[in-house]
Structure 1
Amino acid sequence: MTEPFTLDTLAALIASRAQASADKSYTKSLLESGVSRIAKKFGEEAVEAVIAAVERDKAGLKMEAADVLYHLLVLLQDGGVPLQDVIAELARRTHQSGHQEKASRASQG
């Protein structure tokens, strides 16, 4: 039986491809290009996902959401932030309402 593909699977794949050569790995070429290019790609994909959502294009939204998740995980890899740290932050936030969480961030800044 094949194991399910998860965000953890994708994060591990990105980490392994970070060790490959840039001529054979798009992930490695992104990482070598620096945070500005990675962030720009993430932003582009996020905008494309928003457009697909507004247009009610389910197939487009699915594909763009996959691109958003991939580029976010590359951005996290570049920033040295493990996916599990993000998951832990989400778990921490589930103990309060979204309004409470947002207010707590505003008071910290």
Structure 2
Amino acid sequence: MDDKDFNRLADETLARIEAALEASRADVDFELGAGGVLEIEFADGSKIIVNRHGVNKEVWVAARAGGFHFRWDGAAWRDTRDGTELFEKLSTLASQQAGESVGLC
């Protein structure tokens, strides 16, 4: 994948995450900042950070549970360690930090 395709996919993914957060009605604040960094803040002040990593062509997630790297497999962003799909993992991580079910899939 070239840089143009990666950036397009990453932008679409970040926008999709924002839309999913909005639709979830979870008690979270979120903001997409410059450079493609999405900060999701929970009521307890904890955060999940989602950002693009252009050098590796990955989407990175930092959460209370740890750091995760996702690589495009042609159909979805998959965790480089266990193969979990990005939105499935984000739902789990957000639910853990929110203390309530947050469905982003």
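The numbers here are math on the coordinates, done by the rules we state, and not lab data. Keep in mind the model is a prediction, meaning the values are calculated, not measured. Cβ atoms are built from the backbone, for glycine too; each structure is taken alone.
Things worth noting here:
- For 9.7 (mean projected area of the Cα convex hull in nm², calculated) the corresponding structure among 1, 2: 1
- Looking across 1, 2, the calculation of FRET efficiency 1/(1 + (r/R0)^6) of positions 39 and 79 (r between Cβ atoms, R0 = 25 Å, to 0.05) that yields 0.75 traces back to 2.
- Label whose coordinates, when relative contact order in percent (Cα under 8 Å, 6 or more apart) is calculated, return 20 (choices 1, 2): 2
- Read-out helix-only ellipticity at 222 nm (-39500 (n - 2.57) for each DSSP H run of 4 or more, over all residues; to 500), computed value -11000, structure in 1, 2: 2
- Once distance in nm of label points 7 Å out along Cα→Cβ at positions 15 and 47 is evaluated on every structure in 1, 2, the highest one turns out to be 1.
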